[in-house]
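S.K.: So, here come the structures, one by one.
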Structure P
Amino acid sequence: MTTTAARYAPPGAEFMDRLSTAAWVEHGPVGPMCRVLATPARPRLGESVEAYRPGLLGIAQGLGLGRGTEPCRPVAGLILQDGIMSLDYGHPCTTMNVDPPESWYDRAILTGGVHVAVGLTFRPLGGGLEAVREYLRREFLAGTLWTGTTYRRRSTPKAWLLLPLP
């Protein structure tokens with residue numbers, strides 16, 4: 001079990017290449033819902049996935065996600081701007097960009113909400129949506145999944161406004 005009493009700092013830009021993300025539209029009983037899953041990428045040589053947990057928990061805590069076994073929490077942090085999808089997880093200079101399919105982005109603009117999950121164990125790439133669903137089920141049962149529904153932010157993060165122009 002993962003300890004949640006500790007406060008984990010939101011990781012900076014150097015952590016983003018250690019993430020693997022998946023974005024898809026799930027068709028459910030109340031209609032289509034945009035979903036995002038963030039997991040550790042394949043560990044670097046000499047590292048283990050365990051080394052990635054503080055960063056992943058920093059993202060989950062920064063977004064306000066709860067354990068997968070808790071009721072789904074509404075959280076703020078979704079940024080949809082000019083075709084870019086990003087999650088503001090509380091770091092002063094970094095957001096987590098996700099490269100969603102075009103139909104996903106259009107649906108997220110329409111609904112304004114996205115279900116976000118952060119898994120703490122490695123997820124092998126491939127296998128399609130069924131492999132992602134199996135990963136979610138397994139992590140939920142193991143208690144290593146953090147979830148919430150994030151809603152669209154209407155403002156631009158300050159860090160984006162401070163970027164130098166090309």
Structure Q
Amino acid sequence: MQNNVLTGKTSIVNDASKWFDEMVSSLRFDEQLFHNDIMDAEKKALYNKMIDGNAETMSVMARELSTTYFISNLLNDYVAELLVSKKFPKQLGLEMSESKILVWAEIYNDDEETENVLILSQAKLNSRYSKFGFHISSTIIEERDLLDVPSHYTKVSIPSR
């Protein structure tokens with residue numbers, strides 16, 4: 001048992017060393033591109049912001065990166081939930097902000113199965129992502145409500161019934 005614990009610690013140390021070596025190597029390569037002015041403008045601007053060390057700028061950058069990461073994962077997971085369920089609303093519109101995805105879903109009249117899938121998908125994903133400050137908020141209507149997808153939402157193509 002003792003040997004397995006030591007082997008596990010050695011593996012973690014080796015993985016960490018490898019990661020740091022690759023990171024330093026990558027930074028040194030970028031340093032050469034930066035100094036020789038052959039780095040793409042966006043990456044150079046990022047490094048300039050990091051070099052300036054302005055905490056506010058760094059915080060905004062971190063927030064933008066986390067928003068991109070979490071909102072795109074939240075959206076992908078939401079679509080995956082619908083695909084797995086094979087239950088789709090008649091119309092679907094999405095509006096994204098820095099911390100949430102608004103869903104506008106029109107379902108067929110009395111289609112409780114699709115309504116339940118939409119509600120449960122939202123609950124499942126909110127449970128997973130809310131601890132990071134991201135969530136989905138859905139508005140579910142039926143055909144008979146005769147409401148259009150609001151103009152500020154992006155209509156999403158969905159499979160036909």
Structure R
Amino acid sequence: MNTLTHTLADGTTVTATEPAPGLRVYPVDPNKGSYDYTWAVGHHSGRLLVACDAQDEAEATAREIADFTDWTRTAEELRGDKTLDRHALRNLINHRTYGVFQYGSELPAPIRTSFTDEDIVRMAEGHESDDTDGLAIISDMAITEPFMYFDTSTFNDAFGEVMRRIHPERYAA
């Protein structure tokens with residue numbers, strides 16, 4: 001695999017590989033991020049997509065998500081694409097690879113302490129046909145923003161709202 005010089009969103013340049021068109025794999029300084037991961041999968045624009053423990057994991061992750069969209073498009077084109085489902089991408093990364101989905105920024109996002117109806121709908125849509133007692137749903141919520149940052153009471157309220165949408169028959173008045 002060929003190496004190339006890749007410029008990160010903060011202007012830093014690194015040596016990277018391109019295991020899939022538009023996706024770059026490169027080492028990162030774990031002291032600069034919120035995780036102890038030392039490898040990343042990034043968009044060719046310099047935006048971080050996935051944090052990984054090892055180079056081979058990052059390259060496998062890039063190959064796994066290669067067909068999700070046309071990664072050779074600009075970051076602006078991807079952000080403006082209403083058909084690009086970030087929730088589905090996060091699920092693909094977090095459930096089918098060793099990587100951890102990053103929310104498209106080298107900078108930490110503000111932590112939310114409440115949820116919206118849109119958050120509930122998004123989570124419920126991902127589990128519409130889920131006939132479990134909620135274990136899969138609560139597990140997914142625990143690793144999904146914004147739910148992963150809630151205190152126990154707020155998380156439980158959100159979980160209850162998701163369950164009412166998915167299984168209204170269990171919560172009939």
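S.K.: Given a computed value of 15 for relative contact order in percent (Cα under 8 Å, 6 or more apart), which structure among P, Q, R does it belong to?
M.R.: Label of the originating structure: R.
S.K.: Of the structures labelled P, Q, R, which one yields 15, 30, 24, 17, 13, 2 when P(r) over Cα pairs in 10 Å bins from 0, in percent, for residues 26-97 alone is computed from its coordinates?
M.R.: Matching structure: Q.
S.K.: Using distance in nm of label points 7 Å out along Cα→Cβ at positions 122 and 138, single out the structure from P, Q, R with the greatest value.
M.R.: R
S.K.: Now for a separate question. If helix-only ellipticity at 222 nm (-39500 (n - 2.57) for each DSSP H run of 4 or more, over all residues; to 500) is calculated from each of P, Q, R, which structure is the one that comes out at -10000?
M.R.: R
Laboratory data are not the source of any read-out in this text; all were calculated from the coordinates shown. For clarity, every value in this text was computed on a predicted model and none was experimentally measured. Cβ atoms are built from the backbone, for glycine too; each structure is taken alone.
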